[in-house]
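Next up: the structures, one after another.
We did not get these values from a lab; they are worked out from the coordinates using the rules stated. It should be emphasised that the depicted structure is a prediction, and the values quoted were computed from it without experimental measurement. Cβ atoms are built from the backbone, for glycine too; each structure is taken alone.
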Structure 1
Amino acid sequence: MILIVDDRPENILPLKKILELHNFKTDTAESGEEALKKVLKTTYSVIILDVQMPGMDGFEVAEAIAGFGKARDTPIIFLSAVNKEKKFITKGYTSGGIDYLTKPVDPDILLLKVKTFYRLFEQQQELKAIQESLRNEIDIRQHAQEELAARMDELRFILESLPQIAFTIRTDGRIEYVNKHWFQYATHAQAFPETHPDDPTYAQWNEHFLQGVEFSGEARLKQLDSDDYRYYLLKIIPVLQNGGIVRWVGTFTDIHQQKIANELLEHKVDLRTKELVDKNSELETTNHELQQFAWVVSHDLKEPLRKIQTFSNLIKEKYLTGNDEAISYLDRSISSSARMSRLISDLLDYSRLSVTAHFQPTDLNALIEELLADFDETIREKKANIRKDPLPVVPTIPSQIRQVFQNLISNALKFSRPDVAPVIDIRCETINQKDVNSPLSPDGPYCRITIADNGIGFDEKFLDRIFVIFQRLNNINAYEGTGIGLAIAKKIMDKHNGLISARSSENQGSEFIIILPFVQEQALATIKTDL
């Protein structure tokens with residue numbers, strides 16, 4: 001904006017029109033006092049000032065404006081119609097004016113001078129703004145450098161107080177600072193300590209440095225005083241500022257004792273592993289020998305028992321007819337020998353579960369149908385009612401899983417209530433977890449098979465006992481058995497990566513739940529080996 005100062009409005013008006021025609025904004029004042037008030041409030045690019053005015057003349061106004069810090073650099077053009085002598089022109093320049101024109105003035109000349117001084121003032125203001133910005137930036141940079149120096153001093157103090165070898169690296173890869181521990185392994189601060197010839201540590205660090213990522217690795221450093229090598233953990237991390245790496249900070253941590261201890265421990269583990277392998281081999285040989293022994297003993301024990309039973313039956317039929325007391329005693333002997341024979345058979349079955357066998361797809365429907373055919377006489381005798389859901393094909397060891405179902409169905413028939421026909425319900429569901437209470441899931445990895453009956457049941461507080469070998473909950477005289485069947489079932493289900501459990505209450509029947517996976521890892525391994 002341009003300020004026109006003249007005590008005569010007829011002189012202001014033409015100047016104002018000329019300047020506004022050339023897109024200059026203007027302001028006016030009709031006295032020196034009014035001009036000074038406006039200069040205090042508004043910044044002007046050029047001031048056109050009349051010399052001859054009542055009150056304060058133009059020279060006094062210019063001198064007053066020069067004393068204002070805000071308007072000191074504003075260009076002042078004097079206009080005078082009376083004071084044309086050299087002394088007045090000189091006074092105009094000395095009082096702060098930048099030009100002195102006498103009236104009548106050429107409008108074009110005045111306009112050119114205004115444009116020139118206006119542009120100079122605007123450039124001067126821009127230059128001041130730039131200078132101010134530079135001063136601020138210099139202050140900021142200086143403050144940042146001071147803060148950085150303080151942080152570096154703090155970092156060096158921290159690194160010097162560490163028990164590890166500590167150092168910093170510049171972005172060009174040169175070592176910037178090392179602490180006192182460095183010189184136990186290096187003669188000067190510009191090269192890394194010497195490592196074992198077989199260690200690739202520094203080469204690996206160079207790759208991480210080029211990629212700008214953290215590095216961690218082991219190194220064996222050579223001690224200067226003994227030429228021995230010690231294990232160290234080298235860790236170098238980048239220090240980021242404004243998204244860029246400004247330096248790297250690294251440490252060598254002594255791990256020699258831990259490394260030696262680990263190597264000793266690994267050596268002991270290798271020895272123990274070898275011992276275990278040898279012991280396992282011996283154990284397998286012993287198990288094989290025990291199995292052979294079990295077969296021989298089973299045959300040798302069963303043979304005299306068979307003879308006891310045969311001769312006892314012959315004596316009873318040929319010589320004891322009519323002697324009820326003797327027959328009773330002999331029946332007890334025959335029953336005991338039969339129970340002994342079953343016990344030997346069950347023990348032999350239990351021992352055979354440790355034999356390695358392969359999984360193969362098994363149709364549980366066909367397996368159950370075969371078992372029901374085997375129990376046909378008992379089912380007909382007890383008038384049992386059996387219902388069965390469709391069962392899946394799952395990978396099993398067929399002979400062993402057959403024994404599980406055989407034991408469970410046999411128990412359901414055996415432990416029926418007097419004068420109550422047995423009802424056996426075989427249900428199958430697909431579930432998501434190996435848990436007897438798992439919710440149903442159409443695509444689950446397990447099948448849950450429940451064999452429920454309406455027999456004598458048992459108190460669930462004895463649930464843990466029924467799967468332990470030789471544990472019985474019933475009178476041996478009332479229900480025959482050896483107490484091994486459910487222990488065999490438990491061992492078989494463990495071998496099948498499955499689960500067996502039960503629910504029951506006395507005289508309310510029992511539910512035996514078995515869970516089998518649809519996929520066996522061992523079966524997959526066997527298939528891959530065969531391929």
Structure 2
Amino acid sequence: MTGTVAALHPALRVTDLSVSYLTRGTRIDAVRGVSFDVEAGQTIAIVGESGSGKTTTGQAIIGLLAKNARVESGKVELEGTDILGAPAATLGDVRGSRIALIPQDPTVSLNPLRRVGVQIAEVFRLHGTVPKEQWKPRTIELLERVGFTDARKQVSAYPHELSGGQRQRVLIAIAIANSPSVIIADEPTSGLDVTVQRRTLDLLDELQRELGTAIVHVTHDLAVASDRSDTIAVLRHGQVVEFGRTAAVIAAPRSDYARHLLSSAPSLQVSDRVPRSDPAHPAEIVLEVSGLAKEFPGHVGSPSFLAVNDVSFSVPRGSTLSIVGESGSGKSTTARLLTRLIQPTSGRITLLGRDYTEKSERQFRHRRVAIQVVYQNPFASLDPKLTVGQIIEEPLKALSELKRTQRLASVSDILDAVALPQDFLKRPPRELSGGQRQRVAIARALVLRPDVVVLDEPISALDASVQGQILDLLESLQQDFGSSYVFISHDLAVVRRISDHVVVLNKGRVVEQGPAEAIFTRPQSDYTRDLLAAVPGGGKRAAAAAG
């Protein structure tokens with residue numbers, strides 16, 4: 001298409017798009033009358049919660065809808081040409097050349113059995129855009145372009161040999177290989193730490209300025225949308241309920257739903273959390289960690305790896321201590337050590353005044369009543385073969401001597417405490433939403449009334465408004481039950497809201513710790529300052545454009 005013709009049309013125009021799904025004989029309208037334009041070099045953020053239709057919209061644009069989906073109406077014009085419903089051969093030519101996709105999860109989007117260079121070069125093979133003898137040098141050039149410092153070596157790596165951020169950069173390299181006019185970015189950084197997220201989004205911005213690409217950024221993260229988009233479309237139940245320039249939507253949303261999403265999103269504003277400690281009357285220390293270390297053996301011919309190195313902290317009763325850091329910082333390994341899923345190499349862990357570091361699993365078993373865990377993914381942490389009632393009752397059967405009638409009464413009480421209806425007791429997890437499943441996971445952890453609950457990224461898989469609900473619930477339950485929390489997270493906005501004390505880890509070592517407000521307002525280490533600077537929010541793109 002010539003530059004003159006292309007200038008007459010936006011890079012992408014979506015008009016009256018409607019998509020339905022046929023599920024068990026029932027039609028579900030997932031997208032209803034969605035319309036928007038994206039100009040070359042511009043970014044639109046499609047924002048909404050799970051079930052809003054945002055992912056379906058992205059899939060429909062690029063022609064990758066599920067088999068049970070049907071386009072009911074609309075147009076998707078790529079530089080003036082309608083590609084919606086085009087023959088498979090036509091779409092095959094268009095995808096990867098003129099329009100490309102950056103999928104959400106690099107762990108499942110890359111073939112684990114093929115080297116990354118081969119997977120990038122596949123785009124050249126499919127579209128015939130680069131002569132075969134140029135595949136490898138062009139692939140190396142792409143890897144360098146997306147930030148690989150040793151591309152000649154890493155072109156031969158397998159996906160498992162790369163970090164999450166590096167794998168995401170490989171997906172970006174695949175997407176930009178043929179300089180497409182439009183990129184659909186479907187939650188491209190949702191599983192990444194804030195610093196890796198920032199570097200990835202900075203890279204997309206740089207490539208966009210260089211190539212003039214239009215980007216459709218599908219996300220549930222309003223902070224990211226406010227920083228990285230020119231316009232925002234807010235979807236609810238498949239319909240656009242708010243649309244406009246990003247700065248205007250963020251500053252003064254017109255719809256109740258958009259206002260609700262904005263108010264639900266955690267931010268780095270000053271926390272209104274009431275301090276749980278009184279210096280005049282120090283609370284009992286329920287968990288104390290001293291000189292904790294964990295060393296993992298290396299592969300054959302490789303040195304061992306010290307994942308946790310001389311970590312010390314204490315947790316008073318009824319308070320929340322958060323452990324933060326990037327991937328590889330040692331925070332999740334620390335959580336596994338606290339819950340005895342792995343044994344420490346050295347150091348001490350004292351629970352309720354008793355050192356359980358050296359105790360056998362049999363000796364520690366009766367202490368499990370005092371320390372419980374809530375995992376990151378509510379879709380994977382609940383047994384699909386059990387009902388909600390059975391899931392919550394499991395710890396009581398294993399670790400208490402209560403009779404069945406007493407157990408059922410405890411299960412009923414804790415279900416009320418996490419604000420779930422009693423009829424959920426007979427439901428399987430698959431019938432529950434993500435937020436409801438995480439409430440069940442919290443109920444399972446609290447039914448024993450533990451002194452300490454370890455929460456390992458408990459809301460990172462949830463939408464913003466559901467995150468807010470779960471944080472409210474955790475704070476309410478802490479006040480009611482007096483439990484102490486060890487909160488593992490890479491999301492500093494969430495950490496500021498919920499924490500009394502913060503421990504910052506980097507490469508297994510504590511680089512800073514102290515009261516939460518001190519960490520956020522007067523960070524002492526460069527590493528902590530870098531983490532805080534990477535937190536999205538504030539409409540940085542809009543501010544830069546205005547400046």
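In terms of relative contact order in percent (Cα under 8 Å, 6 or more apart), which of structures 1, 2 is highest?
2
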For mean projected area of the Cα convex hull in nm², for residues 142-429 alone, which of the structures 1, 2 scores highest?
1
Going by FRET efficiency 1/(1 + (r/R0)^6) of positions 334 and 518 (r between Cβ atoms, R0 = 41 Å, to 0.05), which of structures 1, 2 comes out largest?
2
Where does the value 5.9 come from, among 1, 2, when distance in nm of label points 7 Å out along Cα→Cβ at positions 134 and 398 is the thing being computed?
2
Among the shown structures 1, 2, from which was the value -0.61, -0.72, -0.96, -1.24 of log10 I(q)/I(0) by the Debye sum over Cα atoms at q = 0.13, 0.14, 0.16, 0.18 Å⁻¹, for residues 358-509 alone calculated?
1
Upon calculation of helix-only ellipticity at 222 nm (-39500 (n - 2.57) for each DSSP H run of 4 or more, over all residues; to 500) from the atomic coordinates, which of the structures 1, 2 produces -16500?
1
Output 54.6, 176 (Rg and Dmax of the Cα atoms in Å, calculated) maps, among 1, 2, to structure 1
